[in-house]
1. Determine which structure produced the value 65, 29, 20 for Cα extents along the principal axes in Å, calculated from the coordinates; the candidates are I, II, III.
2. Looking just at distance in nm of label points 7 Å out along Cα→Cβ at positions 18 and 58, which of the labels I, II, III belongs to the structure with the highest value?
Structure I
Amino acid sequence: MKELANGGITVFLTTQYLDEAEQLADRIAILHEDTIIASGTLMELKKRFPPAQKEYVEKQQTLEEIFLAIIGKKEEH
């Protein structure tokens, strides 16, 4: 499909796999209940919505980190 599109041929693809659409499409139309509710390039669509939120994820210590903390040594990288 990418090769056809790069050769100037219009390819109309329908998919429910959004990652596939991100990789293959120059323009995207989002349909909901038989109606196009948004369309544009991936970047245009991303600009229409709030930026991704960063979330704090607590990292559990490894057993090595626990051991080093107990014996009072810093982990060396």
Structure II
Amino acid sequence: MNNIVAFLQSLIKISEQEITQLISIADFKQYPKEAVIFKPGIVCNEVFLMTQGLVRCHYLLGDKEVNLRLLGDNRQ
């Protein structure tokens, strides 16, 4: 959780109270390789913050997958 808080603090001013609230509602998940995180046709009501790994965003056009982007973690 500390790396998420540090990342947010590098972007915005966030109070200790807001950090506490974030921690109380955050749900940390790990996904196996090739897992589908967001399913087609389902409205997403969540915020996704990736801390490690690589995610491919794509959609189906007929029977072909069209890649939109690859998202990687912020490790250097």
Structure III
Amino acid sequence: MPEIVCPKCGTAFTIDEAGYADILKQVRDKDFDRQLHERLEQADRENSKIRELDQAQAEQTLQKTKSAKDAQI
């Protein structure tokens, strides 16, 4: 049976395999949720940057079109 040491008080205790698996699952789930949240935030930031670049390109194209029309007139 695995022996676990409490990080706060330093007491060692043993647990059965099922209890150990439950604790390990909780740690993995928290880590997975944290990583997922970070990746979603990163994707949102990247999408925001892409939208800003698209907006800037659209404005630039519009300005070129206006300038061409003004020159034509």
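1. Clearly, the read-out refers to I.
2. Answer by largest value of distance in nm of label points 7 Å out along Cα→Cβ at positions 18 and 58: III.
Read the figures in this text as sums done on the coordinates, not as results from a lab. Remember, it's a predicted structure, so these values are computed and weren't measured experimentally. Cβ atoms are built from the backbone, for glycine too; each structure is taken alone.
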